[in-house]
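The structures considered in this document are given below.
Read the figures in this text as sums done on the coordinates, not as results from a lab. None of the values given here were measured: they were computed from a predicted structure. Cβ atoms are built from the backbone, for glycine too; each structure is taken alone.
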Structure 1
Amino acid sequence: MTKKQRLLRNSLLARIHLHPFYKSAFEVGAWSEFLENSFKTNSSANLSIKELILLLDIMNGKDAIIDEIDYKGRARLNPNLATQKQITKCLSLKDELNYSDAKFREFVFKNTKKMLWKLEMINSFTKGELSKLISIMSKIKAWRDKR
């Protein structure tokens with residue numbers, strides 16, 4: 001994240017935390033529930049810049065639709081998240097092993113104890129978790145190729 005992006009993000013977070021909507025929702029204990037239902041996170045600190053702008057629009061009463069979670073934007077916040085190269089490799093191995101989405105979800109849960117509700121959620125995995133998946137899938141592929 002660049003310095004300008006960090007400044008923008010901090011500015012957006014400050015505007016959110018000073019907003020009357022936030023204050024009233026936080027006062028009654030509904031803020032984290034609101035974020036969980038809207039953005040699948042319990043803290044605004046986990047939101048990307050794009051999501052923070054959308055959240056401000058919602059708080060200001062604009063008709064904004066949350067169509068997708070911005071996993072790529074969130075990945076910039078945490079350097080421990082998997083790289084795009086790892087994600088591509090993991091998904092290509094999934095295709096090479098002819099795993100259906102359901103079988104892949106089961107495989108991921110068995111090896112990481114994380115449920116993959118949508119395939120895009122793989123963007124929220126750490127480098128270590130994807131390295132583990134890639135290693136196991138590569139061994140399975142090598143074993144199948146030998147047979």
Structure 2
Amino acid sequence: MEFEGNHTGPHSLDEAVEHLKEAEVHLEMARAEEAKAERDVKEAIHEIEEASRHDEVEVHVVQVNELEKATFKEKVKTTLQQVWDMSYKELRLERKPKDVFQTAGAQPQPLTGHLQLTLEQAREQKVIGNFHFGIASETGGA
């Protein structure tokens with residue numbers, strides 16, 4: 001029984017096999033392109049993550065009187081004033097009029113005259129040695 005449109009000759013079978021081979025080559029090339037594109041995307045994501053790491057630092061802040069601590073990420077272009085402001089949010093504390101933003105450590109230095117500097121500038125100018133800060137509150141007295 002022969003169906004309409006059915007080519008049964010050897011020439012059409014050879015053509016079909018050749019077409020299949022061409023399609024397989026094309027598919028293999030498409031898969032290789034897809035794999036390359038996936039590698040390119042992964043590499044680009046890695047580059048973005050690396051660049052972000054260099055643009056961000058981990059900031060550590062302690063409220064000296066209460067010994068409350070917070071750690072958060074900030075961009076190196078963030079000013080010391082902005083870090084101070086964010087510190088209150090992270091510590092969930094209210095700013096008091098006589099609070100002082102300072103370096104952390106055994107000999108803290110007030111940062112009042114440097115609040116306009118970015119973290120990057122403050123480090124480059126050796127105003128700060130690291131990204132550890134303190135907020136000291138006046139406790140009152142006689």
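Quick check on the output: 18.1 is mean count of other Cβ atoms within 10 Å over residues 57-64, derived from one of 1, 2. Which one produced it? Corresponding structure: 2.
Among the shown structures 1, 2, from which was the value 2.2 of distance in nm of label points 7 Å out along Cα→Cβ at positions 25 and 121 calculated? Among 1, 2, the structure yielding 2.2 for distance in nm of label points 7 Å out along Cα→Cβ at positions 25 and 121 is 1.
Each of 1, 2 could give helix-only ellipticity at 222 nm (-39500 (n - 2.57) for each DSSP H run of 4 or more, over all residues; to 500), but the derived value -15500 comes from 2. Given a computed value of 1.00 for FRET efficiency 1/(1 + (r/R0)^6) of positions 33 and 65 (r between Cβ atoms, R0 = 41 Å, to 0.05), which structure among 1, 2 does it belong to? Among 1, 2, the structure yielding 1.00 for FRET efficiency 1/(1 + (r/R0)^6) of positions 33 and 65 (r between Cβ atoms, R0 = 41 Å, to 0.05) is 1. Here distance in nm of label points 7 Å out along Cα→Cβ at positions 81 and 113 was derived from just one of the structures 1, 2, and that gives 2.3; the source is 1.
Cα Rg over 2.2 N^0.38 Å was computed and gave 2.24; which structure, 1, 2, did it come from?
2
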